[in-house]
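Nothing in this text is a laboratory measurement; each read-out follows from the coordinates by a stated rule. This one's a predicted model, so the numbers in the text were calculated from it and none came from an experiment. Cβ atoms are built from the backbone, for glycine too; each structure is taken alone.
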Structure 1
Amino acid sequence: MIITPAEPHDVTKLLAFREEAAGWLRRLGSDQWSRSYPADKLLATIEAGTVFMLRDGHTTAGTITLTPDAEAGLWTDDELAQPSMFVNKLTIARDYAGQDLGGRLLDWASDRAHRAGAQWLRLDAWTANEGLQRYYLRHRFTHVRTVREGAAVNGGPRVSGWLAQRATCAADHGFSDRTPAPVRLRSAA
């Protein structure tokens, strides 16, 4: 399997992934990703070069977003001063479930963040999805805290404020990485 940067034509596939994941989560009793995601916002992240696709031949098996930009209101100023990269929208096609491709994508993200000079690989997860939280804990993340207030969609409570991090490191993820070398992070000092 290979990892490539997402391209603008991948928007349709990424939106379909999100719908498939939302349906699966609904069957598990979670409302995660039940709101539509704006295609233009997704396209902007693709054009920024932060969305990556895991491809198995001509089939897309998964996706991950890896960015140096933190969501506002989640991390403290001291935490933001530490070189970090942030994982978003990790999704595996249901046809590829059970192969730990998500775990290997997290290892890939850790390796890429390490090569960019990041100390931490961080994420925020759905506050009510304890299964997802356990998944990240099994993949060497440590829970930092849960943020329940702040800038939330439509003025409601924050739903994705379970914060976790793990130290970055070189990792053997087993994928053929066809992405350009990561841009080195700028020092916060």
Structure 2
Amino acid sequence: MAKEMQVIPGALTLAEMKEFAGFGSATQRYIRRSLDVGLDRADAVQTWSRDAVEESGIKEQARLYKRLADIRKAIPDDCTIDGIEQFMSPLIQLSAYDLGQGRINSFPAYRFLYERLLGPDVRPWLPGGFCAAASLPHLHPKTRKSLLQSISEAAATAPGWSTREPSFYPEWVDKVDISRAAN
């Protein structure tokens, strides 16, 4: 008799939080900012821009992320290659943009972001989108090598994918003035 796997409430959320905590601070910041832009959670320019260059970058990201709704609609229902051009081409283009920003430096960070931007149905397509975008010539050869080496064999050859929605969506956290908090 097979033993059923018991899911402990909150354990998966805690695992997602732990994974996010393992990313570098620049990656964490970029993921939170990207979620604000892509999910229209907050005024990303007001929250995240520290100067005119960063403001311009956020506005460019917002322009590109307008394609997210169309990409979500185009996610194939099955893993056949019929009709994937409408989906993979914009996924690769958007992925190439994000990887080109230099803040997403591994497949786990990419997967973390894109599962939240596009939902769990995108999981089977993320290794292909990542590898295609990571091998484009707009990235420095060392960056391409590092990105491509970051995808594990298990991720690249997974026989199946979870359909569970992500539960942890990191957000901006205001800094606490410790001297004032102690009073």
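Data overview
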item: Structure (1, 2) behind the derived value 57, 49, 33 of Cα extents along the principal axes in Å; result: 2
item: Highest-scoring label, criterion being distance in nm of label points 7 Å out along Cα→Cβ at positions 50 and 66, among 1, 2; result: 2
item: Given 3.0 for distance in nm of label points 7 Å out along Cα→Cβ at positions 98 and 146, calculated: source structure among 1, 2; result: 1
item: Read-out distance in nm of label points 7 Å out along Cα→Cβ at positions 18 and 82, computed value 4.3, structure in 1, 2; result: 2
item: Value 1.08, calculated as Rg/Rh (Cα atoms, Kirkwood Rh), for residues 42-105 alone, assigned to which of 1, 2; result: 2
item: Which entry (1, 2) yields the derived value -16500 for helix-only ellipticity at 222 nm (-39500 (n - 2.57) for each DSSP H run of 4 or more, over all residues; to 500); result: 2
item: Which of 1, 2 leads on distance in nm of label points 7 Å out along Cα→Cβ at positions 58 and 170, largest value; result: 1
